[in-house]
Structure 1
């Protein structure tokens with residue numbers, strides 16, 4: 001059995017179709033089918049049910065797929081380990097982030113990391129927390145920056161920083177001169193919030209339910225930049241980390257009292273994954289940057 005058989009098998013399992021799998025691998029469909037047949041003969045069990053319109057894994061195929069995927073992940077980690085340079089003169093790192101961190105954490109973090117390790121190739125992508133965990137488990141990223149909560153049992157979470165959400169308004173808003181407001185005042189505000197695909201929205205709604213608050217949500221948006229622009233140009237308010245307002249001259253953050261809406265940012269990694277020197281260096285820099293941000297807050 002060779003690595004090609006495993007790649008072919010996983011491609012068919014993913015696409016549930018031999019023709020589509022062959023196209024994704026840039027091989028002919030007959031060649032792919034022959035390789036899968038050889039694999040099934042070697043293992044002594046049918047891996048796919050070919051009786052329907054789509055190709056589905058058999059029970060044996062389901063079991064084998066888990067081990068095949070793990071084997072590919074281990075081989076990829078082995079390759080990265082071979083090329084890992086402890087002095088960080090070269091290397092690569094893949095980082096996933098949830099959107100609210102881009103405004104005040106990621107910029108300073110990347111600046112400091114790049115200045116110290118200019119030859120490390122860094123790939124970053126914004127996404128929802130649910131998608132992030134799945135892609136971490138699929139070994140598509142080395143680590144993620146997200147929020148504390150209920151995580152997949154194969155995901156490790158390590159605390160990074162604590163942030164406070166505040167009512168964010170533009171400086172012409174009627175509440176702009178207030179340093180804090182109570183929840184009754186919050187209840188009377190018209191808001192624009194991030195849409196339900198974001199962890200921030202779920203945290204806000206949970207906090208409101210706990211304190212019997214029913215804010216008037218007039219708009220929602222699926223990007224942080226859109227929410228900020230709407231607040232800049234309208235009398236709508238929003239609930240976002242207070243650190244975000246400090247990065248925009250036109251905005252101000254108003255503390256929610258007496259009940260603060262706090263949450264903990266965490267670094268996520270797949271349990272037991274190989275940690276390169278670049279990953280370790282990035283995590284250390286993330287903690288240092290977070291400590292500086294907490295000091296200024």
Structure 2
């Protein structure tokens with residue numbers, strides 16, 4: 001059995017689990033695999049691959065070029081970058097892991113606070129020898145609009161209420177009683193974007209939800225409002241967001257996710273005004289990695305013993 005652990009950007013995966021217990025050669029790959037040829041070359045001869053979230057896609061074409069692959073473990077219980085039907089067709093078992101729910105809501109609030117208090121700008125000014133120039137925005141009494149009141153969105157909403165914000169929410173199938181149970185007012189989409197001071201996106205990416213924050217939604221936002229996205233880049237119309245940032249029709253944006261990841265070096269978001277950008281750090285914490293990699297090792301051991309765990313396909 002030969003195992004590959006993908007997208008170990010920080011070169012830390014070996015620290016979070018007892019990989020030696022598997023008794024098999026393991027390669028930890030830190031660089032992204034850019035295309036089908038790179039995936040086929042890097043994973044040739046691998047029986048088992050451990051994928052980190054959606055950093056590397058596994059399409060029907062890629063499965064076809066990996067004839068030795070028998071087990072694919074993804075961190076988390078869902079991975080939109082894996083074609084599960086193709087996995088079944090090629091005889092590949094797909095297993096997942098649990099995924100702690102606290103890390104991404106915490107980063108969401110880091111982005112919100114950095115935006116409304118101009119933290120990156122003032123940090124840079126102070127280090128350059130200057131002193132305060134900006135005036136921050138209060139959160140107490142402002143409206144927080146949560147797009148997607150699921151497991152993560154509900155946590156963000158609860159924290160917003162603790163800041164003294166008026167919290168509202170919308171999703172395509174939001175149950176008003178569920179929203180009110182969290183102390184959140186359900187609104188229609190148009191009102192949420194038109195009246196919120198901070199809009200934060202917590203939605204699962206699918207063909208139905210792609211572009212769910214569109215040009216018209218961004219156009220409805222107040223010029224003093226901020227947009228935050230820690231879910232998936234393709235949920236938001238990036239071109240429309242860039243136009244709004246450059247035109248000053250919204251106050252700013254905090255982004256942890258992008259249409260293409262890693263974000264290309266020449267991408268216009270890197271130079272967009274009034275932005276706070278992080279490189280998809282939402283789930284990147286010690287606690288999350290401990291769960292991801294420990295359970296990934298459990299999945300491999302269970303599969304090797306003929307009793308696979310947490311099977312997705």
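Using the calculated result 1.26 for Rg/Rh (Cα atoms, Kirkwood Rh), for residues 78-149 alone, pick out the matching structure from 1, 2.
2
Quick one: distance in nm of label points 7 Å out along Cα→Cβ at positions 110 and 246 came out at 2.1 when computed from one of 1, 2, so which one is it?
1
Match the computed value 4.7 of distance in nm of label points 7 Å out along Cα→Cβ at positions 94 and 118 to one of the structures 1, 2, and report its label.
Going through each structure in turn, the value belongs to 2.
Match the computed value 45, 24, 16 of semi-axes √(5λ) of the Cα gyration tensor in Å to one of the structures 1, 2, and report its label. Could the numbers behind the result be given before it?
Numbers: 1: 45, 24, 16; 2: 38, 21, 19.
Derived from 1, not from the others.
Which structure, out of 1, 2, was FRET efficiency 1/(1 + (r/R0)^6) of positions 142 and 254 (r between Cβ atoms, R0 = 41 Å, to 0.05) calculated from, if the result is 0.65?
Among 1, 2, the structure yielding 0.65 for FRET efficiency 1/(1 + (r/R0)^6) of positions 142 and 254 (r between Cβ atoms, R0 = 41 Å, to 0.05) is 1.
Once relative contact order in percent (Cα under 8 Å, 6 or more apart) is calculated for all of 1, 2, which comes out largest? The partial results should precede the final answer.
Working: 1: 22; 2: 18.
Largest one: structure 1.
When mean count of other Cβ atoms within 10 Å over residues 30-37 is calculated for each of the structures 1, 2, which structure yields the highest value?
1
Work out which structure the value -13500 belongs to, where helix-only ellipticity at 222 nm (-39500 (n - 2.57) for each DSSP H run of 4 or more, over all residues; to 500) was derived from one of 1, 2.
Numbers: 1: -13500; 2: -9500.
The structure behind it is 1.
Suppose FRET efficiency 1/(1 + (r/R0)^6) of positions 62 and 86 (r between Cβ atoms, R0 = 35 Å, to 0.05) works out to 1.00; of 1, 2, which structure was it derived from?
Working: 1: 0.30; 2: 1.00.
Source structure: 2.
FYI, it's all coordinate maths here, none of it is from the lab. Worth saying up front: this structure is predicted, and the values here are computed from it rather than measured. Cβ atoms are built from the backbone, for glycine too; each structure is taken alone.
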